[in-house]
Structure P
Amino acid sequence: MRKIALYAFCVLFLAAGIGHFAMESFFTGMMPEWIPFRKAVVYISGVMEIALAIGLFMKRTRYDTGFLIAIFLVLVFPVNIYMAFTAENYDVSAIALWLRLPLQFVLIWWVLKVRKV
């Protein structure tokens, strides 16, 4: 079961990283206007998510990569907060954006658990 949870997280994070390229304008629109070079930030974070997903998949780098993913999730949390407070700017329900906030903590817990597999 833990292996399934590990692989599911890897696929989820890989898909999120690919999404940064497939839906760049959506991700750019999520960020506050005051962030410079938003498009570049979207691409860089997409590359990071893909690399971190691969690192988590590989046994010898899994433990450290899991910790790095947890840090990454903490660092992007302000964007989720921004989106919840500016829900009218998105084609997503405000409820979904607010429910996404505690989900970030679930993802952090999840990756910290599967990094030990």
Structure Q
Amino acid sequence: MMFEGEYAKLWIEDTILFIEYRSHLVLTKQTAMEVLRSRLAFQRNQEYAVFCDPSGIVSADTDALDYLSREGTLLIKAVAFYTPSPLNILLTEFFLETHRRRLPAGIFKHKIQALKFLKSHSQ
């Protein structure tokens, strides 16, 4: 099962929810709200460990990050941010340090490491 929205693609594989943001995305609060609406509808009240690929995001405003750090954690057991991009790693580290919730989270350059992390939190 897959959902392809205007801002992100979502699918579930081996009890993990994958979120891949579209290329050249400017993440605003409105964009973040739409992605969250789509994700919650797609999940159908099921909680998942989430594999998030933010590589397509070219910039994000503070309101979007604040929104995602609060409402955006609904129905998420753990989140692994996967990106080989040094710029995205820095942005994601900043996001996690300044907007950390009580949610297991990590940043990974290698997909296999991200999936191992999520498997340990998906039971």
Structure R
Amino acid sequence: MKQKIIAILFGGFIGGGLREAIELSIHGQLFPWATLIINLTGTFMLSFLNYKISTRWALSPAIATGITTGLVGSYTTYSTLILENNQLLLNGHIIIAIFYLLVSFGGGLVAAKLGMRVGGSNA
């Protein structure tokens, strides 16, 4: 249990840092590109890693959880997506808000499927 917590903390440190680096490098535009990129790449990574870890890679449960829950979990952010969407709506950007949600969720499904395929699944 202690190893799993340490692995999650370490993965969270890396994932949160990666997310902030992307946010800072793509900040300041009307459309929330940074969060979209983070969530789509994170969905791809989680799908890919879950498949590889469960079928191909012999990782300890602590390391696997550190990678998936810690690193990818802290890298992606559903709450920021909702906050940014609400801000778009409050500022009267209804079409952009709808587009953002459609691309985020539709793109997330595509990214998950692609992650499984690249990982080696026939799904």
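Bear in mind these aren't lab numbers, they're just calculated from the coordinates by the rules spelled out. Just so we're clear, the structure is a prediction, and the values are computed from it rather than from any experiment. Cβ atoms are built from the backbone, for glycine too; each structure is taken alone.
Sorting P, Q, R by relative contact order in percent (Cα under 8 Å, 6 or more apart) from high to low puts R first, with the largest value.
If you line up P, Q, R by distance in nm of label points 7 Å out along Cα→Cβ at positions 14 and 38, the top spot, with the largest value, goes to P. Each of the structures P, Q, R was assessed by Cα Rg over 2.2 N^0.38 Å; the largest value belongs to R. Suppose distance in nm of label points 7 Å out along Cα→Cβ at positions 30 and 86 works out to 3.5; of P, Q, R, which structure was it derived from? Source structure: Q. Out of P, Q, R, which structure matches -25000 when helix-only ellipticity at 222 nm (-39500 (n - 2.57) for each DSSP H run of 4 or more, over all residues; to 500) is calculated? Matching structure: R. Structures P, Q, R were compared on Kirkwood radius over Cα pairs in Å, for residues 62-101 alone, and the highest value belongs to R.
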